[in-house]
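Dropping the structures in below, format is structure tokens.
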Structure I
Amino acid sequence: MSLVEHLEELRRRLVIATVAIAVGSIAGWFLYDPVIRLLTDPYCDYWRTVPADVRPTQECTLFFMGAVDPVLIKLKVVVFLGLFIALPVVLWQLWAFVVPGLTKRERRLAVPFVASSVILFALGAFLAYVTLPKALSFLLGFAGSEFVPLLTGDRFLSFVMLVSLAFGLSFEFPIVLIFLSLIGVVSTDALRSWRRWAILGIAIFAAFITPSADPYTMLAMMLPMMLFYEAAIIVARLMGK
């Protein structure tokens, strides 16, 4: 394929992925209410720990400051859900774009690649949600009991979605390593020799990519990535790389 043909192929794959996200967003529109309750549960758990006499509201409630904020909040959550729902299609388009440069044996890994990527992303998002109550308790209580939170829905939901996205992407780490070893960019010997530097890099990565920067979230991201690094070496070794 010429450069122009590669660009046309890339555009076609991007269009398909965008349409898939748009369709997923339509489904996300109808899932908005239960998802909002799910996303706000960690904050409400923290809110119940605040003494009743210093709570800023009588009920667990998030606020908005502008007239268009409700629209932006709903659209942001809906598009995020659309991306999550359309993730298998997006990953399949990514794989289909790089397939022409792979061997026939490597092309057979399309389904395992997409399936494992979706599972790992969902696992990462789930772990982010599990660690969120601890992170919120640490962050919101850091200034002392003299201060109580009055959170806006836009900033809180953006924070939750960024944490989920950061965990989801970080859990793709072993897939990236295995793919690089598959196409011959790295070898298992190189991965083993880079182990110490990889651990340092993972720690720095976790410190920068986690929006909260609290120790609970950082450790929850670092430890699985270190295990994934070792798992990638084992899998690549079994594949003869």
Structure II
Amino acid sequence: MIKLSVCIEALYNKFPFIERIEKSAAVGVKAFEFWGWGNKDIDGIKAAKDKFGLTLATFGADAGGSLVDPSNRGKIADGMKRTAEVAHKLDCKSLIVTTGNEIPDVRRGAQHQSIVDGLKIAAKIMEDEGIILCLEPLNILVNHKGYYLATSAEGFEIIDEVGSPNVKLLYDIYHQQITEGNLIDTITANIDKIGHFHLADVPGRHEPGTGEINYKNVFKSIAETNYQGFFGTEYWPIGSDDDSLKMLLDMTKDM
């Protein structure tokens, strides 16, 4: 089953933040998500979420700083514990974490190990709290030059090395099409390591159907696996926000 989650940082972003939750409910999507929580009205989000009967699929965790830098290691536990408190308040079972930018003149192997070591600290907290933490690779060719983690292969390698059922990969279909392609084979071969998806078409990061990705086939292939998570709509539509979501609901209604 394909379960959509409206990324309200991208869609309905011309409206006040809390109002975007109501907009998501009105179009018929049952879940939403956002990025970082530090500057958000958590009480307001909870009230709107409960009022409209939506699920908060995921949001960005506080890792205390860049995971590639070992000097931030002491901040990870505190950031994750504080984020877990917010997640419980909002009844959210999944969080997103990024690596931070690559450090110049430091071996990639050392930065890779720093990420693994940091995520092992986070994993223990996530296991105790019953939350899935999703590590996100990003493309460095178009949007995030300098970011450390671009390939899904290294992402899955990190997940394996952390070795926790509570640490998975956020597979962003847009980013990975730009970075490497081979979407369906990579996704289906690693589906048990994926905790969340983001979607947008290439080029332009607009709604599915505006670019080169055959989303109908991608969705169909994932629907045939045991994946139970959400698909976050992290795109900026060419058409109206409502129309793009209605199109996605129609595309996935029988999956």
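No lab work stands behind these numbers, since they all come straight from the coordinates. Source: prediction; values computed, not measured. Cβ atoms are built from the backbone, for glycine too; each structure is taken alone.
A value of 2.1 was derived for distance in nm of label points 7 Å out along Cα→Cβ at positions 17 and 225; which structure in I, II was it taken from? The read-out was computed on structure I.
Figure out for me which of the structures I, II the number 27, 22, 17 belongs to, where semi-axes √(5λ) of the Cα gyration tensor in Å was derived from the coordinates. It must be structure II, since only it matches.
helix-only ellipticity at 222 nm (-39500 (n - 2.57) for each DSSP H run of 4 or more, over all residues; to 500) was computed and gave -13000; which structure, I, II, did it come from?
Values: I: -25500; II: -13000.
Among I, II, the structure yielding -13000 for helix-only ellipticity at 222 nm (-39500 (n - 2.57) for each DSSP H run of 4 or more, over all residues; to 500) is II.
Here relative contact order in percent (Cα under 8 Å, 6 or more apart) was derived from just one of the structures I, II, and that gives 20; the source is II.
Comparing distance in nm of label points 7 Å out along Cα→Cβ at positions 9 and 73 across structures I, II, the highest figure is found for I.
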